[in-house]
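Scrolling down, you'll hit the structures one after another.
Every read-out reported here was derived from the displayed coordinates using simple, explicitly stated rules and does not represent laboratory data. Since we're looking at a predicted model, the values are computed, not measured. Cβ atoms are built from the backbone, for glycine too; each structure is taken alone.
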Structure I
Amino acid sequence: MSYHAGFVSFVGRPNVGKSTLTNALVGEKVAITSSKPQTTRRAIRGIVHQKDGQLILVDTPGIHRPRTLLGERLNSLVQSTLSDVDVIGLCLPANEKLGPGDRFINEQLDAYPRAKKVAIVTKIDAASRPATAAQLLAVSELRDWEAIIPISATSRIQLDTLTTELLRLLPDSPPLYPADAVTDEGLEDRIAEYVREAVLEGVQDELPHSLAVTIDDIVERDDKELVEVYANLFVERDSQKAIVIGKAGSRLRDIGARARPPIEALVGKQVFLSIRVKVAKDWQRDPKQLGRLGF
């Protein structure tokens with residue numbers, strides 16, 4: 001049997017299930033998930049190992065019409081990523097009719113002739129059979145796809161079929177990553193994302209876009225099974241800082257309680273987590289601050 005390996009990128013509107021699908025295929029949480037738009041901010045690689053091939057999944061930010069410099073840079077990240085992948089999977093939810101945003105993204109795919117295109121109709125467990133069938137028909141009319149695969153990441157419906165189809169479209173290649181690798185994300189980046197995911201729960205309106213997390217230090221104590229993590233949580237205004245901290249620090253304590261379990265699972269030890277909330281005024285529009293925050 002020939003061995004296939006290569007890069008696959010899932011694209012689509014924000015919140016169509018790209019990160020959830022990435023995690024489900026990898027079998028481990030490598031990308032944070034949230035109902036908030038623009039949760040994903042980096043090209044995160046998750047690695048799927050099969051006996052006859054290796055999928056390197058590149059989870060990208062949702063393509064959107066940007067309103068800030070951060071938005072422009074996220075779109076540029078998507079564009080540079082798509083230029084290098086072997087397969088692009090356009091994710092379209094079964095429980096929402098095709099809209100202008102979906103058609104806009106589909107049109108953008110013409111700029112990447114090298115990549116093979118597949119349509120992935122997500123969230124079929126949340127739609128009726130007639131609705132799913134109607135969506136499959138509508139999707140088939142967008143372009144001449146290599147394949148159209150209906151799936152549910154949360155219920156794991158048709159994930160094996162999707163994996164098989166994606167591997168079929170990849171070039172013959174030896175493995176590109178070691179057999180035990182699940183992501184090429186660094187430890188600091190993964191911990192920062194877990195903290196940001198915890199903050200995203202329960203916040204409203206524009207606040208999710210104004211949040212950024214950096215890690216100052218990770219210290220492993222010699223005397224006991226404990227890892228100290230020192231994180232900074234940046235917002236854009238003093239009023240947002242007050243919202244994140246909450247009355248008498250209540251919300252910040254909740255954030256820490258939500259973030260610790262996945263971090264502890266990642267490092268394999270108990271974690272002491274310190275989160276300092278700081279204001280970086282209008283950082284989404286400031287090139288220097290964006291650079292300092294890793295964008």
Structure II
Amino acid sequence: MAKPRKPDQSVRVKVDGYDVVTYSYGRGDEVLFLLNGGPGLPCNYLRDPLIPLADEDYRVVTYDQLGCGASDRPTDPKLWTIKRYAREVETVRKALGLPAVHLLGQSWGGWLSIEYALTYPNSVKTVTLSNTCGDMPHLVGELERLRAALGPETIAMMQRHEAQGTYDHPEYQAAITLLNYRHVHRLDVIPPSLKASLDGWNMGPYMTMQGPNEFLYIGNLKDWNRIPDMGRIKQPALILVGYFDELGPACAMRMHHALPDSRVVVFRNSSHLPMYEEPERYLAEVRGFLAAHRGPAKALRRRTRTA
């Protein structure tokens with residue numbers, strides 16, 4: 001089994017008085033900046049499948065967000081907000097001296113990418129929104145539909161445990177395990193990079209912002225909705241979604257209709273992690289999109305000023 005590739009550069013950046021650890025691969029002028037999912041997951045699982053682009057004249061940059069991986073792990077729940085994380089992304093970009101970046105956010109990283117692109121439009125050259133959504137209340141409705149497929153008795157059982165807060169009960173966990181297999185990943189073997197991220201999951205940020213699992217949103221993101229604002233994102237956008245994704249095609253199309261310049265790609269044999277479920281096609285779609293938008297970002301800056 002091949003060892004994970006070592007970064008060409010790893011720099012600690014001071015954010016809100018804490019250190020976050022960054023990783024950079026390749027020396028290209030075009031920067032692909034990755035924002036992984038979670039919240040609270042180390043970046044390994046998203047970083048490693050996309051490192052091959054560093055050998056194709058791109059600089060691939062990512063970091064362990066505050067609270068996870070090799071970065072500091074404070075316990076103050078006031079730190080776990082999407083607006084603070086957006087400022088964190090900009091702090092990291094500036095500290096590394098990066099130009100306007102090709103931003104790729106997956107799952108929670110996609111929500112963060114939307115928030116970041118709206119807050120710092122001139123820092124973004126293109127945006128890839130992978131397995132994500134722009135409207136949390138809409139997502140919650142979609143998740144209820146997926147949960148309903150388990151049948152009324154199972155749903156009633158889940159609701160009882162959710163009312164009591166007994167999320168760790170074996171029968172509740174059995175239902176979540178089935179939903180995870182249907183809609184998060186359908187992998188028989190967990191790849192090392194994904195396992196490293198899952199093993200390092202910090203549930204503090206996750207519980208504060210999202211909830212106890214992928215199918216119950218009770219954290220501070222539950223009312224987040226940027227669909228009304230996404231028309232201000234003028235950059236070219238690529239939307240990637242799995243056919244069986246928990247954040248599925250309906251979520252993808254809602255973003256697509258809101259964005260002025262976007263394209264949707266559906267991975268027919270994937271759920272939430274197509275970078276592992278259909279890795280060759282996933283890499284090819286990202287590669288093709290980036291190749292179509294190489295070059296100076298001057299035109300982008302003109303567009304964002306007139307937005």
For volume of the Cα convex hull per residue in Å³ computed as 141, the structure of I, II it came from = I
query = For structures I, II, which has the highest computed value of mean count of other Cβ atoms within 10 Å over residues 228-235?
reply = I
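If you work out distance in nm of label points 7 Å out along Cα→Cβ at positions 100 and 148 for I, II, which one comes out largest? Can you show the working numbers first?
Details: I: 2.4; II: 4.3.
Between I, II, the highest calculated value is found for II.
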For volume of the Cα convex hull per residue in Å³, for residues 172-283 alone computed as 130, the structure of I, II it came from = II
